[in-house]
Structure 1
């Protein structure tokens with residue numbers, strides 16, 4: 001009888017009605033954690049080596065394995081299952097030697113994406129006490145000391161992307177930087193917060209309630225608006241990175257810090273934009289957020305997972321109003337219904353994730369609508385899987 005009730009609850013929660021996130025009972029909320037476990041186990045079965053999750057058989061130190069590692073660490077904290085911790089530790093140990101040097105990492109590239117994998121090293125250091133992790137943390141911190149900056153102090157996305165800040169970069173660098181500041185150098189909190197103030201000042205469109213993907217201070221890029229320096233469109237995943245960066249950085253910014261209020265103001269603006277462009281029928285979000293009816297646009301799984309994670313965490317932490325709980329619940333229901341595929345081997349897949357998108361480079365990426373909707377789409381992309389695991393964990397939390 002108990003099994004039948006559980007099936008009925010699951011059917012009602014996921015398929016029929018979007019139940020308010022914070023009125024669920026304990027049995028309902030366990031569904032999120034179960035889905036996180038199912039997705040994590042599926043990811044580990046597909047990619048036994050965490051460093052290969054971006055469909056790279058050789059594996060490398062990069063932001064995508066770092067994203068999966070972050071999700072696995074959070075799942076380990078929730079479940080106590082050592083396999084998730086071991087998966088992450090194996091990734092670190094594959095690349096980090098006893099002196100804290102990271103194989104394949106080049107500081108001289110000044111690629112802010114490389115910083116993202118540093119976040120989980122704090123947890124490994126705390127558990128093991130192994131100083132090699134601390135040394136690697138300082139190697140990555142050292143990059144930020146010399147990272148090229150805009151005239152106002154904003155980190156360039158990469159050395160080769162001169163004078164440019166991308167929303168993506170806030171997620172790649174700021175949470176690591178904020179945790180480092182908390183553990184070692186609290187005077188750096190001002191610099192962490194300033195990254196958001198600069199990028200928001202230049203990329204936020206008040207009328208749309210959204211942030212443009214990138215900003216070129218020099219206005220030299222072909223994709224840059226000659227007046228604003230902004231790229232032409234509101235790319236969903238860029239906003240997703242930005243939203244996640246905000247809620248994660250706030251874990252470390254002290255309550256009494258004068259800049260914290262500014263971050264909360266920005267987060268509330270971002271949350272309002274997320275709510276505004278949520279698809280009413282599915283609860284999901286589009287690849288190009290504000291053009292749902294334009295031919296070629298599609299509902300995309302990574303932005304939807306990122307938004308659900310950011311919104312649900314922001315509600316749980318009291319950063320935004322509890323009415324946003326329905327936004328998160330409707331989004332999560334939509335992900336389960338539209339993007340989760342059951343495989344024949346008792347695993348699941350997350351479908352319909354944009355494989356990659358950027359600005360400039362070679363071949364040149366112009367940031368047009370046609371460019372964003374024309375990039376390849378694939379299943380089990382780490383940029384969707386990681387946020388889905390994190391979103392599922394958040395949906396499994398009980399609000400007391």
Structure 2
């Protein structure tokens with residue numbers, strides 16, 4: 001039985017008051033809060049083990065290197081990756097996608113090729129491909145939305161031509177919370193022998209992600225949405241691409257030998273990790289994974305699903321509310337608007353009651369253009385949120401709407 005009180009006690013930030021009200025943090029899709037175990041693991045590294053890795057023979061360097069590589073195994077095991085060398089630590093999801101885009105641009109993507117994206121992609125999974133397309137007369141083809149904001153899966157086959165070279169798609173919409181039917185898309189991709197990049201920024205914090213089962217070519221996510229620190233994330237490469245993807249960033253630590261004439265690069269993950277990495281961040285990341293595993297990612301998904309269903313039910317009862325992407329099978333995110341009012345005004349007034357929500361376009365401007373709106377109010381949940389917080393939020397939202405009338 002999950003003890004929510006004990007879970008909440010692990011998050012010191014939740015103890016504070018905002019504008020003389022208890023903090024209610026509903027902005028987890030932007031970044032989640034950090035448990036004390038993660039905070040202390042970062043502090044302990046700098047207190048006891050701070051040193052550079054993979055270079056020194058002294059005790060501190062060996063200790064730091066061991067902790068870093070143990071962290072790689074911990075994170076790899078969580079995502080069911082047999083070979084931890086397929087897991088590369090990066091600066092985050094955006095960095096990971098850029099590494100793939102820059103690598104593919106060196107040999108896989110040719111002039112006038114095509115890449116398939118979805119309408120509800122985050123800007124991080126649009127801009128790298130858009131840059132490549134503009135420089136190479138490439139074409140971005142977009143999977144449209146149905147009236148209920150779900151993807152039009154039947155349209156995907158029609159988008160594919162002999163010029164199509166990649167499908168890059170989010171696992172969960174960061175604005176709508178809708179879960180992509182990724183198995184269906186993977187099946188289409190394999191039928192046409194297309195590599196697939198899966199953006200797991202919003203799926204990894206909320207639901208099980210089994211990379212052996214999914215069998216995608218590339219997978220990316222960020223630690224800071226997984227109860228971990230900012231500035232660190234991962235890039236998973238299938239074995240084929242681990243051997244094949246060219247290096248796009250070079251520097252110390254990724255080589256076997258260097259001369260002025262030629263460089264022989266390291267094998268495995270190290271080939272993609274130049275310079276001094278975010279060592280403390282990686283250690284914090286692994287401790288965030290341990291925190292998740294102590295609760296159970298399936299337990300987290302089922303609990304957050306109840307929060308989503310309760311919040312949607314309450315919002316449906318309010319005639320002033322327009323919700324987007326309604327579904328009882330969502331990953332912890334709800335977007336809505338109040339009729340005739342700007343989302344910024346709603347978010348600002350809710351902050352007066354200590355309620356942190358996100359307002360705006362959520363780095364999904366093409367989606368907002370498709371929906372013909374400026375933005376939304378977004379509430380997003382984590383394992384430390386409660387039904388009582390949702391009820392308080394609904395009470396104060398009703399008060400805000402009355403104030404604006």
Structure 3
């Protein structure tokens with residue numbers, strides 16, 4: 001057999017096409033930073049289970065989940081069916097560790113984008129690394145206002161954030177007041193990292209701008225081992241409403257201390273986070289009956305996208321999907337959809353696709369009114385409702401159009 005110059009020339013472009021297809025189908029690596037050890041490990045692992053489920057949904061056909069983006073296909077269609085690969089990093093609840101995680105994921109693992117990192121102060125440090133290297137970073141879970149106030153080009157947030165929560169709480173309390181329940185004396189109890197401080201400041205600012213006054217504000221050290229002084233201060237002041245902005249171990253400790261000191265505020269509102277952590281209901285659900293909690297997720301009606309996703313998550317984990325997991329899952333879907341729309345793994349192309357996101361409610365697993373980012377990278381269509389712990393489950397109780405159960409007051413404890 002003779003090999004002519006023509007056959008060699010014909011083979012060259014054919015090999016180039018094959019090589020191009022192989023490169024296009026290479027896995028798309030995303031870095032995910034979560035607390036997989038430490039005080040928020042339960043939340044971190046629950047989020048990991050949710051993201052792992054979505055990776056399977058994206059990489060394999062799940063036509064029953066349409067119109068969820070990328071569910072009906074296999075991999076990322078505009079990248080030759082490339083599969084999503086998530087590289088996990090444990091931030092250990094430490095901003096310094098989260099920062100080094102981001103650096104390693106970018107420089108050693110060569111991820112095309114980053115997500116995370118649950119605690120706002122860790123998202124703050126890890127996203128700063130991404131900004132420096134020009135890598136897209138999306139958080140579906142961290143809510144401190146300052147995250148989108150830094151003028152960053154590469155940072156995006158899908159979840160509702162502190163100013164939106166403040167409006168939700170006061171709208172809800174105005175409705176409760178119409179029911180004849182006292183709500184004028186509002187106390188805020190917050191942990192002192194970026195998360196607690198930012199949300200507390202946003203609530204206070206909203207109250208001031210609308211002619212209201214916060215009755216009492218208590219700041220405490222995150223991950224405290226004793227909150228008796230704070231609870232005794234509440235017991236003495238007798239507020240109508242207590243809003244807790246706390247991570248998991250603190251939220252659990254407050255409920256136990258309520259029981260120990262015989263204190264029961266009329267209305268207890270948890271600002272998601274620790275109150276939504278799976279270990280909260282397991283540990284102190286019997287001590288926290290009637291606790292209210294903001295949420296952007298509800299299981300929904302049979303046949304709905306949220307209902308179907310919950311069924312898959314429950315089959316995988318043995319428990320229902322909740323807000324603390326659904327919001328990060330929603331953020332992950334937005335990131336993967338943007339990469340597919342970009343048709344590229346180049347950072348600038350992904351960033352441009354994220355900025356152009358315009359996702360309708362019909363494609364979401366959360367209750368957001370859609371996903372569309374403003375110039376700061378904040379999803380201005382994010383939305384939350386009020387839920388209440390009744391039995392072993394948080395159920396939507398407000399606004400009326402979202403409610404599936406009747407609001408039960410006062411807090412039973």
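Every number in this text was worked out from the coordinates using simple rules, so none of it is lab data. The model shown is predicted, which means the values in this text are computed figures rather than measured ones.
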Taking -13500 as the value of helix-only ellipticity at 222 nm (-39500 (n - 2.57) for each DSSP H run of 4 or more, over all residues; to 500) derived from one of the structures shown (1, 2, 3), identify that structure. 3
Work out Rg/Rh (Cα atoms, Kirkwood Rh) for each of structures 1, 2, 3, then name the structure with the largest result. 3
Out of 1, 2, 3, which structure matches 30, 19, 11 when semi-axes √(5λ) of the Cα gyration tensor in Å, for residues 114-257 alone is calculated? 3
